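> Structures are listed in the sections that come next.
FYI, it's all coordinate maths here, none of it is from the lab. Remember, predicted model here, so these are calculated numbers, not experimental data. Cβ atoms are built from the backbone, for glycine too; each structure is taken alone.
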Structure I
Amino acid sequence: MQKVCAIVGIGPGNGRALVRRFCLEGYRVAMLSRDQDYLSELEREFPSARAFQCDATDSTAVQGAFEGIHKSLGPVSALVYNAGMGVFKTIDEASEDDFEQCWRVNTLGLMLAARAALPQLRLHQPANLIVTGASAAWRGRAGSAPFASAKAAQRSLAQSLARQLGPENIHVAYLVIDGVIDLPRTRESLPDKPDDFFIKADAVADAVWALTQQDPSGWTFELDLRPFGESW
C-alpha cells in the first residue's frame, strides 16, 4: 500500500514543492487549502495528488478533510503543516484581529491538523509531523509583533507535541525558514536582490523529506534553513 502524506497549506512556493517531492517519492499526497482553483491545477499536474478544500482554522472542516483522506487514500503517515499567515506591524499599528488571525492560522491550525491526523499517524511505525516555521519563532523583530508572537506559539506547540509523541514513535520536527522564498512576486518586490539572496522552495522540500527519513535514534526537532548571506 502506498504511503500517504497530507500537506496543509498549498501555494506556489513551498506547498507546490512539497507536493512534488512527496509524489516523486511514491506517496499519495493529500493537498489541503482554501484555494480550490489552485488545488485543481495541481491535481492535473500531479496525478498522485488529491485535493481537499479546507480552511485550516475551521475545526469541522479539518476533521472532515482528514476523514475523507483516510477513506479515499488511506491513513496518513506523514503530516506537513505548511499553512501560515504574516502580519508585519508594530504593537502601535496592529489590531486585535491582526494578532488573532496570525495565531489562528499558525498555531490553532497546527493544533487542529495534529488532532485530526493523530489517529491515522498512530497506525504507522514510525510516523512524521513536520511544521514549516520561521525565524520569528525565536527572534521577534520590531514591526513583526503579530507574526512573531504567533510563530513563537507555534514552535512551542510543536515542541510540546514532539515531547508527547516521540515515545509513540511519531517524529515531530520544526523547520525554521530564515529568508525569503524564491517566487515571482518576491523577485518583483525585491528586484535588486541577487539569486543567492533567496531560498529555493525545492530546497525546503528536500529538507522536509530528509527529516521524515531520520532514524528514531537520531531525530532532529529543530532545523534551520537560510541562504549563506542571511544575517543571523
Structure II
Amino acid sequence: MTYVMSDIHGHYQKYLTMLDKIGFSDDDTLYVLGDVLDRGEQPAELLWDMSLRANVIPLLGNHELTAAVLLRRLCVEITGDNAETQITQELLGAIYDWQEDGGDTTLSGFRRLAQEDRCALLDYIDDFLPYETLTVAGNRFLLVHGGIPYDGRHLPPDAHSLITLTESRPDYNRRYFDDVYLVTGHTPTLHIDPAYTGRIFRGHGHIAVDCGAGFGMPLGCIRLDDFKEFYVY
C-alpha cells in the first residue's frame, strides 16, 4: 500500500501513532511531503526515525530548505580566524526569523545530538526529493510540498525552482490536470475551505494533506490505493 502524509512538524508521537494506525509494514511505502521539522517538540527524533526506514520517502518542504542551510552554517567550528565571516548579522537575523517560525525546537534537538549524528541528518535532508510522480492502482499522482503555478502546470516539474515547489500555494478551485492528481502539503486545509478544517481536502483533482498538525490540529494520512483517510488527534 502507498500512503501520503505531510507537515508533521516535529510531532513524533503523532507520527508513530499514525504508523500503528495504518498498520505500516515493510511492504508499504510512505511519502512524507515535507515540513518534518520545526514547531513540535521532537523534530530531530522524527527525522532520525524516518532516516532509518527505507520505505519512507521524504520530499523537501520549505522548513527543511531553511533549516538545512542554517544548520550547516551552525555546524562550522568557530575559531578566532573565521568568527567575523561565520557569525554575521545576516546569519543572526536569519536564525532569529527561523526561530520565530518554529525553528527553535529543531535547533534544540540538533544541539542534543553528537556531531556525527548532526551531519548524518543533514546529509539525509540533502537527499529529500523535490517532487515525485507515481502511479498507484491505475491513478497517476504528482506529489510536491507546496505546489506549482497554474500557468506553469504544463511544464515538467523539474522546470520549477525549489522555492516554487516548496512555497507555492495552488489554486485549489482550478483543475490542473485531466488525468493526474496534484497531491500537496504546505497549505493547511482550513485555509482552502473551512469545511475541511482538520481534514484532508479532495476536489478539482487536488489532494491536500496538511491538516494543521503543526498548529495542534490532527495529523492526516491518505492511502492512495483506495483514497482511504486516516487521522490522529
Structure III
Amino acid sequence: MKKYEPNQEKIEERLSELLDVLTADERKELMSHMSICEYKKNETIYAEGETPQQLLCLVKGKAKIYKAGIGRIQTLRIVQAVEFFGFRAAFSGQAFITAAAAFEPSLIVKFPLSVVEKLIKGNSQLGWFFIKKLATALGKSDERTVSLAQKHIRARLADSILYLKECYGLLPDGQTLNCYIRREDMGHLSNMTTSNAIRTLGVFDAEGVIALSGRKIKIIDEEQLRHISSLG
C-alpha cells in the first residue's frame, strides 16, 4: 500500500452519491480528512480480527472479501467501484470477521470513523444513505451465502461465472468475460478446491456451455448456465 495523491475533482465526482447528501460545510470537512491509498493486486486491505478505524470506499479497481479456513480460502464477494465496504464492523464497533484484499490494482478512499460518525449525528440523510448501502450489501451477501452453502458444485460454478459477468462485464465480442481469473481464484469464489474448479470448468467446456482459452472464459450458452444455477 502507498499513499496516492488524487485528482480532487475526479475523486469528488466518483463520490458524488455520498457528497450530494451533505451540506457544503459538511462536504468540506469530510474531504479535508480524506486519504487515498493505492493497493497492488492481492495486497491485504484489512485483516480478520483488526478493529476498523476508517470508513473505506473503493473508487477504482476491485477488491475481494474473503474468509480464510483450514487449508482453503473462501471468497465471499467482490467489491466494485464505487462501493463502500467493511462498514458493518465499523458501525457496529466490532472487529472485522472477514479479510479484504485487492483483486486487481485498486484505489481506496478512507475517512476517519470519528468524522463520519460526527456528520451522521448532524445529518439524518447521511445516516439513511449508509442504512440503504448496508441493507443492499446484506441482501447480496444473503444471496451469495445461499449459493455457496446449499448449491452443488456445478451450480456454484455457474453462479460464479454469472457473478463475474455482472462484476466485470464482457469484451466487445459480447461473450468473453472482461477479466483473467486464475483457476485457484475461481475455486475460492465457488467454495471448492482448485482441482474441482478445473474439472468442472472442463466439463462445462466439453458440454459447450463455455469455451476456455487460458484464463479467458467465453460464455457460449448463458441460458444453460442459468439453468444449471437454478437446479441448485
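> Work out the source of -12500 here, i.e. which of I, II, III gives that when helix-only ellipticity at 222 nm (-39500 (n - 2.57) for each DSSP H run of 4 or more, over all residues; to 500) is computed.
I
> Given that Rg/Rh (Cα atoms, Kirkwood Rh), derived from a single structure, equals 1.01, which label among I, II, III identifies that structure?
III
> Taking distance in nm of label points 7 Å out along Cα→Cβ at positions 122 and 218 for each of I, II, III, which is largest?
If we compare distance in nm of label points 7 Å out along Cα→Cβ at positions 122 and 218 over I, II, III, the biggest value is for III.
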